Structure P
């Protein structure tokens, strides 16, 4: 489903004016993942099937909120005076610091943003693009002036290290963009978007325990709720079915948003797909007809960082000056739910800022923090 178009003659668009990222310091190779979980696989098999050589993992002292705060602050620093003080924070994550409350308000508090609206958004690996669609619509409607879209994940807390199918795939990371209102022909302009979902596939990508259907605690409430096993508390994925859905949905969504924008695939100069698996990325790009030289990604070095993967790949490519500002760009993602989303934009002209994870300071009731 495409997002609503602006009124006729209205060229105002959300514009990416700041980009920030945060990677935890620990680098873990395929060999180390294999040894830790005593997995029946090899470095060559993982690399050949996924394109992943290494990933970053956050230790027990680093939370999703710590990663998110650092990436968001970096995005604010990147935008500088080009963007007003952020007045909305969206945090896309599957791994919040706690089931309740949401992590976003605490991140906003740690950034010194005062009482701005802040909320978590759950769309698994499509989370960043869902957040971008939402923030863009709110910005263009006048509901906010300077939203922050943050995606942060600590999948090392939900991945089973003994599961050969998922343990080698995931890494921890965060990335963020600062938005402002701009014109449709400015670098960074988000032009058109498409998003959708299919709950009929909700059992293909899951963490079974932790919600109302199967509480993670296993507390006997007297109403017949069972006690979850170890596997129920971990991320599970039906890889073969997910592969087929991911290729089909990202391809079709990309085709829709390209047609809405009026671009041909061969005109795309930067293609960034959700960094789940290199074979999926190549299959989508091949079906669309995007040449290899215009396919950007960093899955080799960071693995699948779930909702953070698209903005993290964007930050990596922008830091390497892989594209000229204004280049025609296509973003697409697919995740559990099932969910998917795509966006066309003009490559941003914003310096990339990177940051180390920020440890959580002590919080006190009604503590006032000065704006950055």
Structure Q
């Protein structure tokens, strides 16, 4: 009996020592630390932690303001001011305990919480706060400013005021058919070997000033056609100098932008099959986008995928499918499409969102 009692006592002491040695989980919610949590948009930067933190804060605000919709009720009541939201960034980077500390009314507070909650729904995981190298919970406070502003009739591009509101819009003299005919006559296919059968298009955004001068604001090469094709596209576009009915605003001529899509189609007989396939792929992509807009998502996605199967390096098709994947919250697939499209066409439209959807 004595042996049994000694054994039980030793066992109890062993259990007690084990319990004492086991680390106690820190469930404290901290409010100030040297390593606070951060929005996961700048983790790929090769720089100091302070710069990454500053970049993350700026990216968070861009995400919030890019997704917040000013509530109609708040607009009608002319409500402005700061909404202050708070939430806990958990150890795994998820967000919990969402609430509003300060509200201006009119639906502004719930709108801020909707966008914060959207991060959870999209499984965007923050970099958690750290204490002594260990992730901890952290109470994060986020102020968002609501301000009603009268929209300006123009945007600034460099030193140019590019009007987006007009009395009469910018148009080619004679209309769309005249522009099409002019470009058919003046857009030249570069002098490349016929058997290369390069097919694709270049998209330009023109700025037409009151003087009729034309300059290029943006160029997108969806098919990685290269410099020779860019040169011909720019040459054809800028040769339209003086052939525009310029935009007017409040009775005066103003600068305005115009989008041009310039196709490069080889005429060699040996390229006819490829041209037919290219036109068929474009038709599939447009049908897919239309079906997706009509909320027939899977059907639309199937057509976009078929088009990409025919032309895997077509950045336009990849961008269309990447956006569709984003709308469906299929972020890994969106990341793959958008990254490839960026490498082909050098477009930067999704740079702010790529680090977020690609971190999963």
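With helix-only ellipticity at 222 nm (-39500 (n - 2.57) for each DSSP H run of 4 or more, over all residues; to 500) coming out at -13000, pick the structure among P, Q it was computed from.
Answer for the origin of the read-out: Q.
Thinking only about distance in nm of label points 7 Å out along Cα→Cβ at positions 89 and 169, which of P, Q has the largest value? Show your work: numbers first, answer last.
On the way: P: 3.0; Q: 4.4.
When distance in nm of label points 7 Å out along Cα→Cβ at positions 89 and 169 is calculated for P, Q, structure Q comes out on top.
With FRET efficiency 1/(1 + (r/R0)^6) of positions 233 and 305 (r between Cβ atoms, R0 = 35 Å, to 0.05) derived from the coordinates and found to be 0.95, which of P, Q does the value describe? Could you put the intermediate results ahead of the total?
Working: P: 0.95; Q: 0.75.
Computed on structure P.
Out of P, Q, which structure matches -0.44, -0.61 when log10 I(q)/I(0) by the Debye sum over Cα atoms at q = 0.10, 0.12 Å⁻¹, for residues 145-288 alone is calculated?
Q
For the read-out log10 I(q)/I(0) by the Debye sum over Cα atoms at q = 0.07, 0.09, 0.10, 0.15 Å⁻¹, a value of -0.49, -0.74, -0.88, -1.34 was computed from one structure; give its label from P, Q.
Computing log10 I(q)/I(0) by the Debye sum over Cα atoms at q = 0.07, 0.09, 0.10, 0.15 Å⁻¹ on every structure in P, Q gives -0.49, -0.74, -0.88, -1.34 only for Q.
One of P, Q was used to compute relative contact order in percent (Cα under 8 Å, 6 or more apart), and the result was 28. Which label is that? If you can, show how the numbers build up before the last one.
Numbers: P: 28; Q: 14.
Computed on structure P.
Any idea which of P, Q comes out highest on distance in nm of label points 7 Å out along Cα→Cβ at positions 153 and 193?
Structure Q comes out on top.
Of the structures P, Q, report the one carrying the highest value of distance in nm of label points 7 Å out along Cα→Cβ at positions 161 and 281. Kindly include the intermediate steps, with their values, before the conclusion.
On the way: P: 2.7; Q: 4.4.
Greatest value across P, Q: structure Q.
Every number here is computed from the coordinates shown, using simple stated rules; none is lab data. Nothing here was measured: the structure is a model prediction, and the numbers come from that model. Cβ atoms are built from the backbone, for glycine too; each structure is taken alone.
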